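Asks: I've put the structures underneath this note.
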Structure P
């Protein structure tokens, strides 16, 4: 009797596309094709720890020890087959338990693998959800969800995907004869589909009437400090309420309500300040047996309570609080909840650890606290793998700690588990987190793909807050990859949704992003317009910290366009704001920038004063080279040649390892030497400068000033031919830069600065 062996394996079915017709037309070709298939593909299977189990006409049954071996082996098979005429394969794959009998295999999972093959594109690979889950943690594989197939004689629920990375074709469902079940389960769209789907649904949704809005205040835990961690339940409540209400209720983000913790303001005042129709309050107290939960939903338009409820929650049911509150709010406001809304129950100890870990990490003042939070979150995950939000939060913590591989692992776990639980809101969040990680690694195309998947899910859920966040993430990815047009398009879409939601904080941020875009595009007038709008909203919100940063950026814009007086005014506003906050690091930066502006205004005494102020605030090596350089140049123009020599020499010590930056010092050292009638080292400095200048990429930031100073030095040495080349470089550089400035007024402003006028005048006299 043959030995029967039961084992877990990756099962693969293949067939040759159009083989029946090939056989009918040319039997010799058909036979030859089967021989070629065997000769070429069998070694590939064996090289990937697979077994060439059975040939059924043109079809093959293969088994592999692991899913990874199977996927890699099948990708190699398709890469090989596409180079062979007539050998176009469909491949289906599933993982499950099989009963192995010599050269045959049986079992329910074998049947699933055989039927999945029909969903493969010619030259492609179709896989089950089990295979998809197994490769989800490996970022170099990407897949597209196709649906739930009707599998005759199969009792278990199966979802089918296709692999769309590694040059493999996606399945076109219109060309597949196999049927899918009608299901409300979300279809995971490809990048192109996701974006198209977003545009369609977004345009549809934006035509809807305005919806109600709610602010969920932080849970009050009373005077018992041991319960402070429970207030983090609020963050989960906000997330679940936003995703569950399908866009039929605008839910204020955590950042908007956080500043109202422990406030004395009335509910009417809060509703007005946050700009919402409803305010939700809750409190929690612990006794020996569990938790006393109280909540209140206030209608600011009617100036009355919609409900005041209280419950007793047993300790073991702490994890149900969010579901209870979401259910009550939605029911009272008569909102149709998402069809996938479900109250998942978790291990109570795991959920408690998760809340504690979040709280410790959020309030952390040391690395010791960070590690403690990470350890607690890890314990929560080990106790209950269905606690997906813990996996996402763990990924975030690991990401912020610089442990990117660990972060990626946890995001993948969350994504896999989210798909199993059919928790689309969590899936979208995990995809967005994965995209952010890929962006940090400069894998911009992969990042955009993840963000696009997340966007399509959020769009179907009508979770506009998530949509806006994701669009912003897409924009940043495009911007950093150099695709400026797509960056602007996505930022404008994110701004539009933020405006629809009335989320002033998000509006301010998107205006700021767009302002940066126009600044880098050298459309300074438009950039200033967006920055000023952003500042107006920040003032309304009392966002003092970011007001200071934005004024500093405004100063940089005016500096870029040569309007140094306005630059100083903006830097002054930034300095004033940062002083109020005690933000010495930010203050140092604004004062330094102000010193630069005074230099180009030829107000050298003021410039020196600002740089010295900056030194007092931050006397480390940071920017010290630049401070010494500017002070040295200021002293030269003030006629303090001894001081100029001293400071330029100090600056050169910092630039020993940076030859390009030395370019900006050498001409002024030469000018100081000339004033001291010290010509012995000048020839050597000229040679050094010319040697470095042969490689001017990257150019120093003040390349124009450097060339002008070199021109002045060589003129003083009566080297007119040498001086002329540096004047030419300076002149054509400012002309090239001015041409890139979009606005004519800004362009004229740039050409009218003191330095640029000197250069243009000298060039005209040449």
Structure Q
């Protein structure tokens, strides 16, 4: 038996999409004497699929595994779809069980055979891009390790597209048995998430604590493009998630290239300059993994049917010396791997009625660009070598392009700090450009040496200008707790004692109930009453909305209290806090955060016992000595495993977070203004505690509003929520003539998915 046994699986619907190509790439590149590949398939209803054949590949019918059939039968409803709630992949146990049953079935067989070499899982949406031998596998799977995995610095569980178990090690075999056991016994439903990756990571951490030697093949790598940033890149490319281009609308940005906010600006620039054209031509220096090419093409496809792309890069010709000269810190990709990725993208776009043509050029751009003409190019993106010699040379060849965008333009906001000379290649080239309109775009993206990193744009004089929403600097509010950490911690300790006889919030399964969330702004009572009647909706509010609702004859079902400030003070809205709780209906349940000032808790408890406690995520609960992850400070007294409620800076968005934890997904928002209507001259002259103007003049979507720092922080929280394309909530907003109303009108969420039924139609 081979020293390396690989296993994968695919469904019938995915065979033509990606599995066939994966199998063909393996046949073309693997040494058949070195490997065994066992492939599990399902969805064929007992028929034998027509698949690529090879001496080292064995095919098995996954549908014949009784344990898997039993699991699916028992848990057919645990599929991430609960009533009218949007699909939640983290709760789709059915989707992620097939992998576990495939590799564990083979593992059980190997254990019986006393197999002592490597068992490796490899996702079927992976392509092998170069020759692969046992010697290559040995570099990836060191024999002194029990388990090899792909950890990620910014995600709390590993990428499980590649996992290696050293079956000669007792711990490795036992771990697989325990993973399988979690499914066979339904233990997984006791966890926060039901994906195979979450279960794997949880058990891996337990096993590591008991001495299992785990080798992280992707040490220091972040994001989801793990294959491309670890040693696997030399042999494989992982068409993960939307990179399969499966059934996804063409206007979606590839997931592995979204991250820094400036790249959203790049996509917006492409959209802007492709308007009104029949085709669009792009040149990029620094193609890297091809992700940015895909991102720009997808943005252009919103307006045109044809995109032409030319990419220049060193690819595998890059060396440590060139990396040092050009300030490159990324892992390199091979020409063939990127070419294959773009070829697949082109094929998928053709299926969508779009044309994507491309040509890649390998080598130093100072030489490879010499023989090219770029007069027909619509936009050039310069993100290759970062030395002045290379950047200036790239621009020299591309100076006739009407729109030239540079990445990695660095700046410090502090006047006394300067960008290091070696990082000034883009800045110098940009400043030297003549007869161009120049823009350095606002950015919140940071570098390792503490500067901001921007996109910089050069436009020909006759080229239409950039829109204001790209060039204007957004106001960014950095909220912090309004009371010192020690004060909040003392509140938590006191509330743990005060609320000890009451229940505390736990995680609940999703439900299909509707709830109206009422904040402290202007409330559309007519629509609120309509929603309450039509959907039999509960009404939840924050403290500032409580007296307003009571005045209108509406008794809220629940009121959330979060404020860590004393009861005898003045609230953000200029109201005595005691007045907010003057009338407390006995039917209203109060959800009191443990960080709430204990005087507020006592005041409420003196009037009602309809109370439930919850723990809000705040710096006050963290062990501040641990900086690389969030750990609850054991000295506070919060029990291990407690659910922490996040959701933003204000009680209003924390209410949304709490409702999500309790299983609510259908939410109707009222009183979320975040701006002051009919502001007076007196208010305009008011100062905050620091002596700065209390009311800030802001603009979005061409409309101007007055707001405050706290209200802007709330608006930012809502904007982030509505920008999230995979939002697992069905939200409707009710309001007009306010800052939040304008943000809602511009949001992806409003424009793309107004209702849950519409979302379902697009899935």
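What follows draws every value from the coordinates through simple rules; no lab data is involved. If you're wondering where the values come from, they're calculated on a predicted model, not measured in any experiment. Cβ atoms are built from the backbone, for glycine too; each structure is taken alone.
Asks: Can you rank P, Q by FRET efficiency 1/(1 + (r/R0)^6) of positions 59 and 467 (r between Cβ atoms, R0 = 41 Å, to 0.05) and just name the one with the largest value?
Replies: On the way: P: 0.40; Q: 0.15.
Largest value of FRET efficiency 1/(1 + (r/R0)^6) of positions 59 and 467 (r between Cβ atoms, R0 = 41 Å, to 0.05): P.
Asks: OK, next. Figure out for me which of the structures P, Q the number 19.7 belongs to, where Kirkwood radius over Cα pairs in Å, for residues 131-354 alone was derived from the coordinates.
Replies: The structure behind it is Q.
Asks: As an exercise: Rg and Dmax of the Cα atoms in Å, calculated from one structure in P, Q, equals 33.1, 107. Which structure is it? Could the numbers behind the result be given before it?
Replies: Working: P: 33.1, 107; Q: 28.5, 84.
Going through each structure in turn, the value belongs to P.
Asks: As an exercise: helix-only ellipticity at 222 nm (-39500 (n - 2.57) for each DSSP H run of 4 or more, over all residues; to 500), calculated from one structure in P, Q, equals -9000. Which structure is it? The partial results should precede the final answer.
Replies: Numbers: P: -19000; Q: -9000.
The read-out comes from structure Q.
Asks: For distance in nm of label points 7 Å out along Cα→Cβ at positions 35 and 171, which of the structures P, Q scores highest? Mind showing how you got there, number by number?
Replies: Working: P: 3.5; Q: 2.7.
Max of distance in nm of label points 7 Å out along Cα→Cβ at positions 35 and 171: P.
Asks: Determine which structure produced the value 2.5 for distance in nm of label points 7 Å out along Cα→Cβ at positions 555 and 579, calculated from the coordinates; the candidates are P, Q.
Replies: Values: P: 1.2; Q: 2.5.
The read-out was computed on structure Q.
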